[in-house]
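Following are the structures in question.
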Structure 1
Amino acid sequence: MNPAIEGAFVLVITLLVLLSGAPVAFGLGAVALVFIGVFEGLDALNIAAETFYGGLNDFTLVSIPMFVMMGAAIGSSPAGKDLYEALDRWLYRLPGGLVISNLGACALFAALTGSSPATCAAIGRMGIPEMRRRGYPDDVATGSICAGGTLGILIPPSITFILYGIATETSIGRLFLAGVFPGLMLTGLFILWTVFLLWKRGFRAYAPEFRYSWKQKFEAIPKVAPFLAIVIGVMYVLYGGVATPSEAAGVGAALCVLLAVIIYRMWQPTSWWQILRDTTRESIMIMMIIAAAVLFGYMLTSLYLTQTLAQAIADMEVNRWVLMFLINIFLLVCGFFIPPAAVILMTAPILLPIITAAGFDPIWFGVIITINMEIGLIHPPVGLNIYIVNSIAPDVPLTRVIWGTMPFVACMMLEIIVLCIFPDIATWLPTYLMGPGT
């Protein structure tokens, strides 16, 4: 059978399996095994177990459960509430100050958890009810939390960057640094849009005469200090030559555990059981997806599907920016239907030789693919963050939540365009601190 026909067949079957609601890891693994057996013969299945194990036999993967534990420890404590309240006391005078506080809390929380759903759920539980209580429009309250939650996979440390680094064999440390300025810029775009929208609607959350005293403001600063200390501690051991990314993840997990135990007095066995349970559950899910994606990639390669696709794109002989436009459209469509981890692990190894041959930086492309995955998190039909927010505020119609996210989707698309015009926004910091290289 022609590789192009085989590829179309594999694509259709894979999408049908994933859209059926089957777990991503089992769906990818089943599709890979079936197609290997059908096209290569049953004897070819002998390599499946070895390939599956090989996908997990990488020391770098140790960092994933550590970063997941960071998110679980912080998410199970009142840390998010304290961070949110501290920022609100300083930003309440700005138009939409409460939304800005939530977005700022999302950015800082993202730097600790590396997880979009964790960020969205932790800040949303406090932020959405409080914004609605103070009269903020439902679309702004829910849409801003959906968008702010996506920062969890862009601002380092990011599990998405770890997966991209593993799939493409690029430096995870460089990817973390590359996400810093784009993450801050995207946070700024979210804030600017929110301030403009609420100013245009003439909305005020506080009475003009309301004031927090300076004493109340300064009392809130110690609540932010532990977060900043953990972020600085992880960055120092990672970029100060003290530890590898995997070891730095262990340091981050240890600091978050100490924060939960010492500051928030989480001594109870039930609290620790919840942290360990959530860490184990999410880590195993991610690991299974990684192993299944490696097996899926082996199937694509053994059937010469990836080589055929890469060659077809290379033979198009189009301008490299037209090529990048087509790749972005492809990633957006994938992100609409498939979770970010699966998209990156399936597509990054195929796209890497194409974008490097076109002269694009693989570190820069790691940021581009991550922002595309952020859009998928707040865009139906999958839109994981949309459903998390809808569960927090079930009385807000789902369509209103979705429409509230659309301006933030536009902000992300604008950021992709800006990064294409000024790629140094992503590449300058890793090059400055770590020198040229990938």
Structure 2
Amino acid sequence: MVESVDALMGQLMKQNRVPRMPQSPSFFSSRTAIMLVIANMVGTGVFTSLGFQLLDIQSPFVILLLWSVGALVALCGALCYAELATALPRSGGEYHFLGRIYHPGAGFTSGWISVTVGFSAPTAAAAITGATYIQAVFPDLPATLLGCVVVVLIGGIHLRSRGGSGLFQQIFTSAKIALILCFMALAWGFTDSVQPVTWSPTASDLTLMSSTGFAVGLIFVNYAYTGWNAATYLSGELDNPSRSIPRILIVGTGVVALLYLALHITFLGLAPMEEMAGKIEIGYVVANYAFGPLGAQATSLMLGFLLISTVSAMLLAGPRALQVMGEDFKAFSWLGQTNAHDVPGNAILLQTGLTLVMILTATFESIIVFSGAILAFNSLLTVIGLGVLRYREPDLVRPFRLPWYPLPMLVFAGVISWTLFYLVQARPVEGLLALGLVVIGVLCYLLARRAGFEIAPINQNP
């Protein structure tokens, strides 16, 4: 797969080749960035979403279709972000893209979303899930306390050097991939019986595919795929980002898509759907059928360990968006400050603190639906911005150009828009909360601008 991606990169970048620069220890490596993408994606969603989906959808074919559509949407989004990241090379992700393409206020609002829930909510969800898996083995262990301890310890690690953060991320993400592959292989090898499921479509599946349950299920799937854009949050800290980012995004997303499909074939093939419906700890339920009680406990501990990688990835990428926002707005200049190790210490501390608040106050499902909706809307505006930028600045140098333009952009925008429409109908409270957060962000920008806190760099392309 890597070789084919390299070939694609070579064909698409012939006209705008960027010379390879010698790697500096002050940069994150491409390997670390790929691991960051994988770790951001493989976490809470894939080990919890199935339980919520099975409440409305009892069809293995439709479930796999959900995850296939999610993979397609994520790959389309990754291709779009690859062009934006190479044309507008600066850390910050959507904050930088939206401020540069639309208006500084759009970037500010995106940064506001990142500050409040964009990263802290998924980090809290990953910590809660990891603690829930461990609590399944040790019932007397308080899951809330455990989740908070993990967040604090990992936040402390990322307050140190980039080298230490990168090594920690590579080790835990490599272990995550290896253990997931081992889990699937051993589960199929040790199971006494396979579930009598029908993988082919049935007559009732068409109705399910057009239902509100399918659309809401896709929100959970899109949430599970959230993180394919992680590398764009630290573009400025990558070695030769114009060359490396497209490969990082495509390889990371492709690997995760294959893992997700394989995991759900394993889940549905080894455990009864009615036993998984409504459950958070899907891995524990499946392992109990495959290995028995002792094997389930070992698997639960393993999955709790794996989610350390996800918490780490969120606490590594998120503060970089906050840092860039602090560099652009005087009111948030303290977020742009780096510590003695040249990492955004204040931003890391803020995200760690907000994550702890989320763990202590919010329910798991509300975190998933609310943050999934608002992050999807953020990405939707960014992907549409690719078309706006091409129209407005056709001569802008683009080391990577979106292949088959505008098809991937239209696929991403169409699926996300359809999903958000049905989500607002099915879950109006979460939809209104997301809208309210956006409105508050806009109002904060207007107040900051009136007070003279806005400065120029947000609207400049370095």
Structure 3
Amino acid sequence: MKVLIFTFGTRGDVDPYAALADRLALAGHEAVLAAPEAYRDTLAPGVSFDPIATEMDAVMRAGMAGLSGPAQALTMARRMSAAMRVSLEEQWAVAQRVEPTVIVSHPKALAGFHIAERQNVPFVASLPLPFLTPTADFPVPFLPRPLPGDLNRLTYEFNRFTAMAYGGMINRFRRERLGLGRMSRVSDYLHGPDGARVPVLYPFSRHVVPVPPDYPATAHVTGYWFRERAEVWHPPAELEAFLAGGRPAVYVGFGSMGFGAKATERGRVVLGALREAGVRAVVARGWGALEADSSEDVMVVDHVPHDWLFPRVSAVVHHGGSGTTAAGLRAGRPTLICPVLGDQPFWGRRVHELGAGPQPLPLRRARVPSLAERIRDLVGDPAYAAAAARVAEGIAAEDGTGRAVAVLEQIAAAHSPTRREHGAA
């Protein structure tokens, strides 16, 4: 197979696909990862890289670090729309060069579905959260709490938002670049041109989110996608010394949840809560998520790979991004999630329901006393550590990337090689 993978977003939206590309290469297939330029150096040998959405990435990073109000949000949205148009062109250019036999795409990349139709190759959607396939078990993960079964299923109509919001841009791209007909402005992009369900790869663990019984055969929950070949990373000597030099430390970090106007206040709350809870900590600044200074009991860092750090701390406190949640549970660490937006409350609920951490504390409501109380609970209740260890055992028994490669091989083998009249040029 020659698999072209499109993805865009934060590290949690890119790392799983880099892991998939690595496993494809190890299995003897050709893998091309198309992602923002910032992620080029994260790839393992044997995986090709093509930059896409680099402008979108720059807009997002700047916006997340400095967003402070509605005016800035509106400006960011306008810049993102302009950058999105550039990204569509970049994705088409890459696909023409690669001529893939299968396209795998994160929904944020937008163009993969349409390019696969143009090139008459299988399209596989992929997302590290249960967002695309309707189920009665739980609502679309952006909602704060479960609803009755039929209403849960209805919430997945949210998947039509992309067509409603970007339909004009997408239809121009289809018509002017791909020579295809227009699509409905209420399309869910979950069915191909022939009406068949689009296959979906879900890189999360069934030990964290049990597979709903009403999922169709086209929805594949594979297990998390972790790298076969770990990133080579050499920690600073002062970080190693800090971790080895006293009581076990916890990790605190909120990733890309910057919103820079509140970074100083957020840092004050975190440092105050750590001091009141009486714990040592490694604190990650992220993309401007918080500002803080190191002290005797706190080591402030910019970025440390989670797969290196999390096994070396006693517990983790974070925003609940899908990738950070996966890394913490893989390491068997009790987890406190302080969600900000999107799917983060969903992962917070799942961690708590699994018994691997306290009730989530929304970051906007975190104050020194409340955060300190949750951190004391997190590190003081051995039941959380025991539950996290059980989840880690289940995750370790899965082969997420191996299962994904097998599914892609089946999809590729079942696809007719017949080309459309307009070909793939």
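Every read-out reported here was derived from the displayed coordinates using simple, explicitly stated rules and does not represent laboratory data. What you see is a predicted model; the values in this text were computed from it and never measured. Cβ atoms are built from the backbone, for glycine too; each structure is taken alone.
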**Asked** When relative contact order in percent (Cα under 8 Å, 6 or more apart) is calculated, the result is 16; to which of the structures 1, 2, 3 does this value belong?
**Response** 3
**Top of 1, 2, 3 by distance in nm of label points 7 Å out along Cα→Cβ at positions 101 and 293, largest first** = 3
